[in-house]
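Below: a set of structures, written as structure tokens.
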Structure 1
Amino acid sequence: MRWIIKLDEGLAWLSIFCGWVACAAMILMAGNVFYDVVARYAFNEVSIGMQEMEWHLYSVVFLFGIPYALRTDGHVRVDVLYARWSDRTKAWINLVGAFVFIIPFSYLIWNYGYNFAVESYSMGEGSGDPGGLPYRWIIKSMIPISAVFTAIAGLNMATHALRVMSGEKTYEAKHGAEGLA
């Protein structure tokens, strides 16, 4: 059982790391939007590259926020039902959900996203707009990378569920990352 504890804690660390990446991207995106607004309205300057950077950063926020949301139970589900269930039932639901839905879905996204990014790289895809960002494969590669982290978060849901089933951990009614650690 000791190996599950170590595995659970290591997987949790990776999901929390994804949360930090998403947070940093959000801060950068806010600065980018601020720059765009000031440049547009104060100096009548427009940068296509900076506008494209906004949606690139938003993509990172969204894609890397998913593993963090899974880790902290911030994802969408039917909490009206889930909140009434025992910890053991919640653990079984999370265990089955991880192996039946999250990990297979992550594999599909990784598989299609990888080919999508490789194709973009091989054709040297860049922005179609003058002044836009080159190397579009970089942002497209975030899709399969985030799918790997999402699968890791799914595996982390499973290891945490096993710890709950063993009686070592519990699910708290309202918790953040520290409540699951």
Structure 2
Amino acid sequence: MTTSTQLILNELKQVISLLDVTEMERAASLIVQSKRVFIAGAGRSGLMGRAFAMRLAHLGITAYVVGETTTPSIDKHDLLVICSGSGETRSLAAMGEKAKLLGASLLVLTTNPNSTCGVLADGVIHIQAKAKEEQGNNESLQPMGSLFEQSLLISLDGLILTLMNQMDISAEQMLKRHANLE
């Protein structure tokens, strides 16, 4: 008998197997070339983005979560990373447009590379999981956007491993940058 968690893992394996290595490499290049990285996402996708911002900080990359009180203004040497299943969330599309207007680069992780956010982007990681707004193709056994959000976190963690290798940074070095006021 297959458990619910085994079914979730099977779905995740399928989605992650469809990630494009070239897209991941492009994303890593955008991050390394940027002075600072800003991360934005709404709801659960935003929570996955926050986890990514933390790991970037552990790598020694200056990272901010959009909307936090200490987040500075973005400029032409920076990168905005948008995490959006649909790529059509109005607030995120507006952020993407503004970042591009200010000369910043844009990386989008989405189920829809042809979305408003995807079309604006300098780099897209296409996560082939059903967004909560989609019906029909790519049906998930899980509710709403869970498969996208889980795949998003795994994709972002995979990007961290790629960056660790490119930057020659070990987990031990990252641990030295981990919060110590816990």
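So the values come out like this:
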quantity	calculated
If helix-only ellipticity at 222 nm (-39500 (n - 2.57) for each DSSP H run of 4 or more, over all residues; to 500) is computed and equals -24500, the structure in 1, 2	1
Ranking 1, 2 by mean count of other Cβ atoms within 10 Å over residues 30-37, the structure that comes out highest	2
Origin of the derived value 3.6 (mean projected area of the Cα convex hull in nm², for residues 6-61 alone; candidates 1, 2)	1
Top of 1, 2 by relative contact order in percent (Cα under 8 Å, 6 or more apart), largest first	1
Parent structure of the calculated result 1.01, given that Cα Rg over 2.2 N^0.38 Å is the read-out and 1, 2 the choices	2
Identity of the structure behind 18.6 (criterion: mean count of other Cβ atoms within 10 Å over residues 14-21, calculated), options 1, 2	1
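Readers should treat all values here as calculations from the given coordinates under stated rules, not as data from a laboratory. Bear in mind the structure is a predicted one, so any value in this text is a computation, not a measurement. Cβ atoms are built from the backbone, for glycine too; each structure is taken alone.
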